[in-house]
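Nothing in this text is a laboratory measurement; each read-out follows from the coordinates by a stated rule. Not measured: the values here are computed from a predicted model. Cβ atoms are built from the backbone, for glycine too; each structure is taken alone.
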Structure P
Amino acid sequence: MGQETERVRELRARIDEANYRYYVLDAPTLPDSEYDRLLRELQDLEDRFPELATPDSPTRRVGAAPLADFVQVSHGLPMLSLNNAFSSTEVAAFDRRVREGLGRGDGAIEYAVEPKLDGLAISLRYENGLLAQGATRGDGYVGEDVTANLRTVRAIPLRLVDVAVPRLLEVRGEVLMLRRDFEHLNEQARARGEKTFANPRNAAAGSLRQLDSRITARRRLSFFAYGVGQVQGMRLPSTHSAVMDWLANMRFPVAPQRRVARGVAGLMAYFEDLGSIRDSLPYDIDGAVYKVNDLADQDTLGFVARAPRFALAHKYPAQEELTVVQAIDVQVGRTGAMTPVARLRPVFVGGVTVTNATLHNEDEVQRKDVRVGDTVIVRRAGDVIPEVVGVLPERRPMTAGNTPLHAPFRMPTACPECGAPVLRLEGEAATRCTNGLACPAQRKQALIHFAGRRAMDIDGLGEKLVEQLVEQGWVATPADLYRLAREQLAGLERMADKSAGNLIQAIDASRGRPLARFIFALGIRHVGEQTAKDLARHFGSLAALMDADEAALLAVPEVGPVVAASIRAFFREPHNRAVIHALGEASAWQDGEARAAPVAGPLAGKTLVLTGTLPGLSRAAAKGLIEAAGGKVSGSVSKNTDYVVAGSEAGSKLDKAQALGLRIIEEATLKALLNGEVI
């Protein structure tokens, strides 16, 4: 059986290495199919030779039979929570108390700083290098034994690899769910018609506290260590930062944003830096954690009540809050899509006061069962539009007969802006007004889009002015803009003669825009900037595009049946053709410019896809550099894609690129390609 023993050892090593690279380093080297093949082979060997099965085998991660209940676990050292700070004044007071407690006077204290991960605190107990027990924090003194579930978390080592393994080591950290895995979990739940989770933290907590570990195994949880508890059989390094380095060397995942800072100025600088990248991180954080770095100083400072004196959590403004839905209105967008919007009791969330939140579409409102009067969870992250992520049904107002006071939401059957019938096509989530540019809401949004910087670039024609022009009845279509007179405009609210003259000049300057920009400005559904460029380059004139049949449109790269149908429907509409004819009389565009010879450059003939957030380039800047070098930026991944440029928070495009075996590069490699370097 020596051959089988050696093969089992080899398989475990390869699978452990693959888990480490995928879940800790985020740099996978093994295709999923190969990983599954190796795991099946190992499982088969252990089934045939039970004596080869060990507690630290990767096959132990797949889940076991359900438990009747969780066993309670007493923590050898309490897992205490941290005191919170919400202002620089409170941070300065914390630093002053630390200096006074250590007798340092005005000396700058060295702190280990790290993100405050928004997950579930756990304890991992290793005995002689093997994972023996995992527990939740609970009340800090007694938690729940969730060992079976934690074994399914592939970022958690089942065996320690350091040669100097202590007899007993308790590692403390946070179980959480990455944003991309949270979205995937909710997508699967929606497809099955099941309830979705409100946020990644709830998803992680709900997954970890499953009595059936097989359910936990199907959900992709992550783990990051943030410290140690009990240690027996070795002496720890002298600083917290060195302890974290030691844990990282033993292949525990640790937050890559951790640093060492000095004094209040260093703490505040870290807080600001971390806040600037918060929305681009792959996981949710709700603040920063500051710990006195020297472990001997930590012992000197000790604890007070349920929190250590040597550590502090500096919180960002909450990204989720509770409030009440006061009304549900429906907004009509540029394409006629009708979006239900919750009008909320004002609440401070994500650093701003929020009064409105999107409910996305009718299906989402019904799935979440959001009603007027409900207490709801509102989330705002960075510049993301606030949204209602969940309802607290136990707080729903009820009648005396114990039935809900308010009825379920239903999308109106007529457009709230123009009264026209609404339509929901099969396979679409959106309900749309059928009245096109004759609908005031669509008219306004179409004009704003037409005048946008990336379209016709009519400087000064903003939302407020468009509303006045439409309400005055002077502008019903984009063509009407070219008939405006300076004297008309000067009489409008907040418009003087000079500003009226500037707007007329801006409108005149927009005449003769390149064909690609004009096509984009028309606002054809499914036609973005890149598709507009492709169409202009392929057809060369608007007349040729307008007369193109489906076969001709499908000959354009990246144009599929849905986009082709949308283009043909737009140009078949007599009203749209009349507007385009009027725009032609105003010389709004110029044919032929987009047919210029392709740019010669280091990326000539190459197609690239951008996904995620790049560290040093905005999406627009990266796209401009690629196109200037002769390359093309596509919005979708296909077998014809040459490079996929992946940043942080890369999503489904990266997954598809990996499945197709495409070349995936980072920003540094992109810059090398732009400089003509052969990679």
Structure Q
Amino acid sequence: MKKIIFLVLMLITMNIINAQQLQYPKTKKVDIVENYHGTMVADPYRWLEDENSPETKQWIQEQNKLTFSYLEKIPFREKLRKYYEEIWNYERMGTPSERQDKIYYFKNTGLQNQSVFYQKDIKSGVKRVILDPNQWDAKGTTSLSALSFSPDNKYLAYGISKAGSDWVEIFVFDMIAMRLLPDHIKWAKFTNIAWYKDGFFYSGYEIKDSSKALTAKNEYHKVYYHKIGTTQQKDKLIYENNDYPLRNYVIQTDRNEKYAFLYETEATSGLQLYVSKLPIKNNSFQLLFSGFENDYSLVDIIDNVAYFMTNDNAPNYKLIKVALDKQPFTIETVINESKNVLNGISATKDYWVIHYQVDVKSKMYLADKTGKILNEIEIPAMGTVTGVSTYYEHNNIYFTFTSYIYPPTIFKYNADAKTLTEFFKTSLNFNPDNYITEQVFYTSKDGTKIPMFITHKKDIKLDGNNPTLLYGYGGFNISVLPTFSTKIIPFLEKGGIYAVPNIRGGGEYGKEWHEAGTKERKQNVFDDFIAAAEYLISHNYTSPSKLAINGGSNGGLLVGAVMTQRPDLFKVALPAVGVMDMLRYHKFTIGWAWVGDYGSSDNPEDFKYLYAYSPLHNIREGVEYPATLVTTADHDDRVVPAHSFKFIATLQEKQTGNNPVLIRIETEAGHGGGKPMSKVIDEVTDVFAFMMFNLGMDF
């Protein structure tokens, strides 16, 4: 009876808040119409693309004021925030790396804004802090973005990112003297750090107008060599190709500093690969793998023979080898493609660790260096192996195992003794015995079978009335694997269901699965997600009035597309840092690299299907869209916030009914990486409070 009374009161409260006519900020419209191959397309909110204009800044303030005034009225918001602070306050650790007689790892005591990088002596057990980003920035918005030891372990080069930006500054730490060196590199981006002798290679751009650094198109990527102890002005330009301004270049060196590999990319998948003996001389790079249709990643080098994982004529990947000291280059297959996706191969001193993806679940094997499988490395349950850590000096293997109900736990496997031991277990207050994860397969619109993981309390009743969160991504060959998420704990505790379909566009079933969700086939991704919602409804997990959807980046596009195509199917929509303007996305920062997945409106044929699903351009008058909370950040230079700005302005203009449509704009944050824990908790609290409140839940 108490529960019924509460639900009635909650419903009344929700109706009162949502029925109060929200006075959305008045967003001016400008008369901009663009001709796309004969189709005239209005863009009245294009002025919001200028993030530096006083008008845009004022608009941001007004939108945030409205959003937070709404969030403050949610009765359980502060209680939920305190709960998140409690459950997130547990010690956690990243997968360690063992080098010589030391172990290196990241650790967070619980609520530290950034994890701290430690060194531990294996014999004595003595620990010391090497890098603590929390000391660099009182707000916690400066994060570590890259780490690279010199082969002799004398130096540690590391990159930092400020406010979540993709721009990286590189510094060097002397591991012998334990002090920071004066070396300082700016405007590095989409880079690694590859050591050679007394310096390293890195990649970046020349910046002429720093005020446009967060939105301007990234063009003319270059590779440089920095010598320790010198200024950036003396760095040597190693490689550039001005004939192709929209390509990226990264150098990788082998541990013996004999070879340099140059990776050339023009999209997020597919590359050309070159090799040169070190030192690099003019025109010394030779083409190893041509074209941009396939991927290649270096696994190992043994006696001048390089081993690569590739999907060339192997959609599920295989291992090949190439003798680098023989001309012409000849390719031999070492491990054939199988029915399961080859997810990764890591090299120890004497072995390879082979990681397969079997119906979106991890399987690990130990092999010798001919590719012969020696034994399976047993993992604890159905779930995901991440962060496999090996080194050529020894045969110890570290990895993290996790699942939707298995908090991240680090294991150590000794390949010589074939022993598996628990290395680190979190002390999170969560009892997995109360929950269950099941994997189901449902049928999409075109008959394709799609896997989906569904997690909930064991005693839940399938009465069609359970609040449910459906999460998806579906793009860029990225697999959404079963991993633990602290933020969904209160939702699950209150009877929520968490469902994650492995829709096309991702890498769950290899190259063909990815390509089935790209370009003119992108609608498959949306159909797969819609079919997942329909499955949950038809099997009595939930109903449209109890169903929320969430996704970020490409997943934000997913949410934007399906909520405009099927607004009747969802009660709440939570698009995060989404790509919403499919006609102009390629004009900002690194957006041009996504053309391989999306296509380009510059192409008449691509324009037709992009315009047909572009979230911004498919919001209709007279429709009640789900209660929507768009999230973005002012320093997002991956998916610029203008996507979200223009989308919410249009949604607020055309929305019918009482469902709120709001935007939460984080300051001093980017696309998501490196976000301080304080901001993580603030944002998660607001998003889940908004969702749970609009689903009629309490906390």
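Here are some notes:
- If helix-only ellipticity at 222 nm (-39500 (n - 2.57) for each DSSP H run of 4 or more, over all residues; to 500) is computed and equals -10500, the structure in P, Q: P
- Here the criterion is relative contact order in percent (Cα under 8 Å, 6 or more apart), and among P, Q the highest value is seen for Q.
- Parent structure of the calculated result 26.8, given that Kirkwood radius over Cα pairs in Å is the read-out and P, Q the choices: Q
- At a computed -0.81, -0.95, -1.18 (log10 I(q)/I(0) by the Debye sum over Cα atoms at q = 0.13, 0.15, 0.22 Å⁻¹, for residues 82-201 alone), which of P, Q: P
- Among P, Q, structure where FRET efficiency 1/(1 + (r/R0)^6) of positions 330 and 626 (r between Cβ atoms, R0 = 41 Å, to 0.05) as derived comes to 0.15: Q
- Entry that produces 4.4 once distance in nm of label points 7 Å out along Cα→Cβ at positions 58 and 450 is calculated, selected from P, Q: Q
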